[in-house]
Structure 1
Amino acid sequence: MRASPVANERGMALAVAIFALVVIGALVAGTFYAGRLEQQTGQNGFYAVQAAEAAQGAATQYIQQQDGSTLTSIQAGNTLTGSQVTVGQGVATPKIARLTSSVWLVSAIGERKSGTKSLATRSVAQLYRLNQASFPVNAGLTAIGKVTVSGNSEVSGYDVTPPSWLSGSPAVECPALDDVAGVRFNGQLTATGSSVIRGDPNRDQDQTLTAANMLGNSSFNDLKAMATKILSGNISGLAPVTSGTPAVCNRAVESNWGAPTDKTNACFTYFPILYHYGDLSISGSGEGQGILLVEGNLNVQGRIDFYGPVIATGGVNIRGTGSDDVKFYGGVMAQDVTLDDSKLTGNAMINYSSCAIKRAVQGSALPIPLTERSWVQVY
């Protein structure tokens, strides 16, 4: 007996149901796979961002810890490598390479890790240059108005390297350059007592000298905008201050102006750009270095030694104690001396030193990125 058509179709529902389940399962599995793949891709991208942030953070932090002294000590073609640091969820190792005499490449390789496994790696690099003060120093003492040199004071335009820098370690390679005028002025110069003015020439009366052109193409406002230490009041005594082990120069202390003659001190390479608004009085004893900017009159007395250029918009009054000298190595420039006279009395000494000026200008310079496309993600 032949089976009916209905009997022949028995079991089709099961087959269709199984096929439908397979199709639905495949769709669900595909959806889960696509979602998992998208999640993993997003997570990998997140890991890559963390690695890049670590690299960029480490490079920025490392270059901000450097100054002109450190960067200029790197020979062209050489690299300075920092310690590995943790930035957020990533770690990075920064490096600084000197490409030319005026350009440095700061780079870092950042990693996002899980234990010892590296989940993502990114490398970034940035080009930097030094932003340093630029102004001419053409004499031991440059002034406008009345200049009085008296007592046993001395002004010299003969280029010298400070004696304490010529021996010991680290060596200061800074040969003397050309001699300059002892006093360059536009006004009246009076020398009395046992005072000495030396230079090439001893005196240079320049009637073209004005407050506007004394600093060349720079202005006092340009220089004070670069100040790294703002003085709040008069200073009584100068001394370097260090903290920690190994010792680190404590730059926050107002009376810490570096350690110009102590090569073992952590502040030996610290050259602040010092700025004070109004009249400034420096007394007591001690020594400092850098660039001193006074928007007013400067009065110095006691046993103070300073290494680097000094610029005042008002008058300069330097008085020795009679038993020791106030020594200024570099050069002193006084603008608008009509506010007060520039006077040197007692055992005061101003000695032109291109070496002191060069170290102060380079050491106080700060690294800044190049203006166009300085950052680049290497990979």
Structure 2
Amino acid sequence: MDGASVSNSNVSLKQLADSEWDAVVVGAGTAGASAALQLAARGQRTLLIEAKAFPRDKVCGGCLNQRAWSGLRQLQTRDGQASLTARVLAAGAVPVDRMRLNCLGQEAKWSTPVMHAISRRSLDVVLVDAALDSGAVFCSETSAKVIKGDAARFRSLRLTNTNGESCVVKARSAIIADGLGQSSLSEFPEMASQVESGSRIGLGAIIEERSDAYATNELTMAVGRDGYVGLTRVERGNLDVAAAIDAAAMKMHGPIAVVVSILQGCRLPVPESFEDVKWTGTLPLTRTSREVAAHRLFKIGDSASYVEPFTGEGMSWAIQDAVNLSELLTTADVDDCDRMMTTWNEQWKHKLKSKQWVCRGLAGLLRHPRAASAALVAARWLPWIPQWLIARASGVDRTRMKPGVIG
């Protein structure tokens, strides 16, 4: 890739002390990096903050569905840069056009709209690199906390790095994209998201596994009594494993044992290296927010709301959040804070929250694997039903999909 890169661009807190920005974005995941890219490309002085060392692994199924792919095309880059989709393909994204769903051994396969599978380590590097090429400034291994107090002209944020060094920066708009925990908003309990009862825990790993058990170009989902597991080939032939499992089962048996049990219950092979790889976990997944905006303060991506994923919806919502908020911040009067706050709350609820019902319905069905197994049998006779659901989740016209169950 041309231009700047995350490997040589980290800025020090001494350089940032008392600086002023059009936007400070907290969190360099898909939502935050996309927002930083879009804002910087539109000429906004943008600072992107990431708490972890970068690049880093993150629990994610890794599938960019067609709604997410369309969102990448909407993101602007500076003149002369390669498009985002070209960069993602160059990073090794793998086309996926089949889905294999197994519920307690009952299995079916469908053709799907083409998705692109890539690990979050690689995808987020692509987005951050593009943001840097567009003029954003990046600071990793640094936590951020929004300071409660007077925010008439700016929002103040305290930055603290892993060496204990600290400084304060100011932003005309602070964008919160630091995921499920939202540690940056510890002084704003009124903006905390509410975890839904029975919310599952995310667990994921990237495995260097080269057997023929899990095909390239196919998303496999295994559904059991204690959760479900998705497996997809990503760049370099690695296997991306992402699971949503019940907290009680994880506490009783251990996370890896639950994943193994789900695969075995579906009569699917367990990769030999399961016990040896680095696994990453999440906080409880499903949560929502009453409000996603305050005075000069905006939540996007998983920080705003999260529903158990199915085929890449989390990333598609994150990218669309970034596109929509960047449009608002660069076309409206940023000092008309009350209107900006009201507009983002209403826009987010109408354009994004309303799209989550398909995932909520599918996640609810997958909590009852026997019912899901029966639904698979019915789907063999009525294949338009799963295709319609996949099309709604992916953001495409069902008439463009290949017909029928394929296995």
Structure 3
Amino acid sequence: MKTLCFFTGSRAEYWLLRPLLAATRDSGMLRLQLIVSGMHLAPEFGLSYRDIEEDGFPIDEKVEILLSSDSAVGTCKSAGLALSGVGEALARLRPDMLVLLGDRFETFAAAAAATLVSLPIAHIHGGEITEGACDDALRHAITKMSHLHFTATAEYRRRVIQLGEHPDTVFHVGSLGVENMRRIRLLSRHELERQIDFSLGERSALVTFHPVTRQPDEAAGQFGQLLAALDDCRPLQIIFTKANSDAGGREINRMISDYVAANPHRATAFASLGQVRYFSALQWVDLVIGNSSSGIIEAPSFPVGVVNIGDRQRGRVRAAGVIDCPPGRREIKRACDLALSREHRRKRQAGSNPYERRGTTRRVMEILQDADKIRVAKKFYDINTVFEGSHGNRP
């Protein structure tokens, strides 16, 4: 029986992997292993490993990597701990393949560990571009270390092939996150307000802002501009989801806590809303504001306005209704006003989400189950003047 080992280091990544974990566990043809690391194991980020256990997924290895640091050097040290810790875990578990999603530094370290122990890798969400984050380079590096590729759009599939991966190994399957939203029962507005103990009021916003890792010294200043713009948007009820563990994230989270303390009737904050409450919030709020990938990938499947701030997501394929703006107080306020307008609402409703495709989980599982023994050594695929896919896997 083939053994698939999944790695997860953050709550957002786990939400996306969850249906694949369940499908692997229940397949009868595959054995599931799970390595949990990063923010899952940190109290300040909600100890979300407990959610994984409550969902019925046994954790085979916990790899502690986070330090009490908010600097780029701290991130480098954490990546080193992830490389050695995941390498040791893989040596003990001896799976047939490692499954990774995304582009965070701990995911890159896990990919490097698998490469050094000669373990094949399946990578989800490759080929994307986020020019404002160092994750951009890490994502492409993970692609070059991987052997099977599952991309969210046709354009991303072409880019992975452009990086030298053979077309027969690259599959356009759509976004797991969008499919997850369609599968779960979302909360009513009343249920959501009761569970988070917060009123959405006449108008509301879901705000998530992560450090821009190519501009690590500017995180607090940019987030301060966002908070000032939110003050200009009164009355607007605000739900914050806190930042990740990248350098500068802890400072943003301190600023969120201070803002909520100063505005207790207008703002609330969560280290993790959980999948059901987060997607339910997307359904009921009027605006999604910040620089999270969820504003680009999942939010356009709802009639919610999306204001994407700064460079962190620059380069991603996006729906026509996403509004991009610089990280300045006035620019953010203008973008919020536009997103709340009737004209822009009609534009969003007439558009579509480029990340949405039917049968994403099913297709990924079929490919993983059917994959023959994969050779770790692979050849670079050179593109001729005319792009050619094969075997019905055209973009």
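Here are the numbers:
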item: Which entry (1, 2, 3) yields the derived value -12500 for helix-only ellipticity at 222 nm (-39500 (n - 2.57) for each DSSP H run of 4 or more, over all residues; to 500); result: 3
item: Origin of the value 121, where volume of the Cα convex hull per residue in Å³, for residues 208-295 alone was derived from one of 1, 2, 3; result: 1
item: Distance in nm of label points 7 Å out along Cα→Cβ at positions 128 and 152 - structure with the largest value, from 1, 2, 3; result: 1
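Rule-based calculations on the coordinates, nothing more; no lab input. Everything quoted here is computed from the prediction, not taken from an experiment. Cβ atoms are built from the backbone, for glycine too; each structure is taken alone.
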